Structure 1
């Protein structure tokens, strides 16, 4: 069934060495839309010069990209690794120009810098030097995020995108456009206390993982350095295994490994955990 929603353009600004991250940004945004767009009456549209610009004469390429894409952008996501990009007439690169002009307009931006190892013979020293200078310039005027691998980037971006959408006034829609609270309540999963605690602890785990270990002396459910089964009481064991099954059935966990005893929090799981109030 169709529904009305406000569309917000999310521009992905990055040099050519982070193509995998650009793909992850698009996937996370599409997942956010699948879970939230109907209830929030918001649709996020990922954009970029490679998908939303067209040939045009009369100005330099970056000026055309700015007019066709950047000026229509509501949120910018910037990602860097070893390169800063191709220089423009005014800035160190087109990506830097997009970020600086977007920030000057007063619109929100999310910046990420990768610390993944790179082969030395693939790194351009001048590019890396300019990137370090830009990163240094951001230290006193922004809060940016670092990441060590693609999985960490995806998990961080998924959580932090939810924070930006929830907290930034740019993404507030009129009361008339938002589904009533009663409608929302009927769609929000109801988790047991054990399932809520298990999900929260798993999200706090550095790898977002849960281990379900069975051995001769009993059963453990471990995450975030803790065993959540405090005793060998069969009733308690049933409650925690039931909590694990709740999260699996809702798609908040995904099975990892061939033995079926290892699980990892999904993007939906992280997103839902952010809605659980602290106790």
Structure 2
């Protein structure tokens, strides 16, 4: 598969100005019979083959295309210039190894997590936090250092009742990244914690404290906690009922329904599913 294109005045506008709107263009300036150009050419070709969907390897013959050379201000060979959205964004002059070139490209090539973030944001706009969570979690697994991904995941967590997880995620956000979304999630956490202190929940907790072996109270409290988005606490209570009596009322169905309602990729889903299955089999 040919991953390179020779640049001339005829296709300059198409490749450098138009195609660079969609892909990163790596322009290789070279001259026939010039040893440094001959040495780096196969390296650049090898690198280009690694990114066929996101990178265009454009080659400029400096002897045949002096106007293009002059336009980019190239003074020596080999020279490589990266163009994105019609503008030079980076580059280097002189010999470079494949690892160095890839490191440079990775600063400008789209990352897999960027696509996941964009899809998750679209789902959130549509109110679909469950599917958005799965994509945000995948993005977080790819790059757990990015504040924007952390906030996206925390937003999904709080909407899905993972209050403690959202709080833990927010605690890792530095002051410089505490933007409007950060403050919005903080507000959601405060509301969720207030909901968990409803009169109904407090009354059931007091009854259970006085009668700690009452399985019916545990089931009723689990339902209330789940409705208040205290998911992990609800699952702990429901599981405690199953440990005591696997066939108590609707406890088994309630527990499985709560587990199945969790989004794919949520660690709680696999954690509590394993615990229930260990009781069933």
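Work out which structure the value 18, 17, 12 belongs to, where semi-axes √(5λ) of the Cα gyration tensor in Å, for residues 3-106 alone was derived from one of 1, 2. Please report the intermediate quantities before stating the final value.
Details: 1: 26, 16, 12; 2: 18, 17, 12.
Structure of origin is 2.
Ranked by mean count of other Cβ atoms within 10 Å over residues 35-42, structures 1, 2 are topped by 1, which has the highest value.
Using the calculated result 13 for relative contact order in percent (Cα under 8 Å, 6 or more apart), pick out the matching structure from 1, 2. Of the options listed, only 2 reproduces it.
Taking Cα Rg over 2.2 N^0.38 Å as the criterion, the top structure among 1, 2 is 2, with the largest value.
Of structures 1, 2, which gives 4.9 when distance in nm of label points 7 Å out along Cα→Cβ at positions 19 and 235 is computed from the coordinates?
On the way: 1: 5.9; 2: 4.9.
The value was obtained from structure 2.
Structures compared: 1, 2; top value of FRET efficiency 1/(1 + (r/R0)^6) of positions 43 and 91 (r between Cβ atoms, R0 = 35 Å, to 0.05), i.e. the largest, recorded for 2. Can you spot which of 1, 2 the value -13000 was calculated from, given it is helix-only ellipticity at 222 nm (-39500 (n - 2.57) for each DSSP H run of 4 or more, over all residues; to 500)? Going through each structure in turn, the value belongs to 1. Quick check on the output: 15.0 is mean count of other Cβ atoms within 10 Å over residues 11-18, derived from one of 1, 2. Which one produced it? Only structure 2 yields this read-out.
No lab work stands behind these numbers, since they all come straight from the coordinates. What you are looking at is a predicted structure, and each value in this text was computed from that prediction instead of being measured. Cβ atoms are built from the backbone, for glycine too; each structure is taken alone.
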